[in-house]
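Alright, structures below, take your time with them.
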Structure I
Amino acid sequence: MEVLTIKTRREYRFILALLRRGKVSRHDMDGICGAENSPEVKRGLKNKGWPIGCIKIEAMDRDGKITRPGIYFFTKTIDAKTLKMVRNWNDEK
């Protein structure tokens, strides 16, 4: 089984948000993880093996235009060993 890792605070906040909320919009994730480009954080985590998906939903913006914002989610259940690692993670090791 692949060992999943977290290297930065942004990655940690991204993973923690998905664990706590289940699904998070790209817009919200930018603010949560502290990056204006959360897709780049997601891409880095996926490259490390994290099972993160993104679906596009149809929504209407304040001007009545149809948009397709992304929603992040885990594509499979995170195992207990990985959950423990996330709970105990800090970047000062």
Structure II
Amino acid sequence: MRKPRLLYHASRRSRRRSILARGLDPAYGAGRKGGCGQQTIYMTSERDQCNSFEDVWQIDTRGIAVLQHPGEDSWWLFSELIPADHLRLVQHAL
């Protein structure tokens, strides 16, 4: 599947300031309580797959070498920092 130009990532409202300042950091969730233990950013090409109770970030993938999640057509992975200038907050957490 061809890489989408736009992907979406959901995160807690409490992370908003950090994301706006530094971008999406894959190391954030690793080793934290409730984190997945991996240094990976999970993104979807389908915005409606994001939780409506979280902030939803739109990611411009130009210049970012995201990888498709094995066996999941709409999910993508990236293991490096995604700079804030590639992000746009498109949904505020309820």
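Worth pointing out:
- Answer label among I, II for the case where relative contact order in percent (Cα under 8 Å, 6 or more apart), calculated from the coordinates, equals 39: II
- Each of structures I, II was scored by FRET efficiency 1/(1 + (r/R0)^6) of positions 61 and 85 (r between Cβ atoms, R0 = 30 Å, to 0.05); the highest score is held by II.
- Distance in nm of label points 7 Å out along Cα→Cβ at positions 21 and 69 from the coordinates reads 2.9; which among I, II: II
- Computed 18, 15, 14 for semi-axes √(5λ) of the Cα gyration tensor in Å - originating structure among I, II: II
- Which of I, II yields -12500 [helix-only ellipticity at 222 nm (-39500 (n - 2.57) for each DSSP H run of 4 or more, over all residues; to 500), calculated]: I
Since every read-out is calculated from the coordinates, none of them should be taken as a lab result. Every value quoted in this text rests on a predicted model; they were computed, and no experiment measured them. Cβ atoms are built from the backbone, for glycine too; each structure is taken alone.
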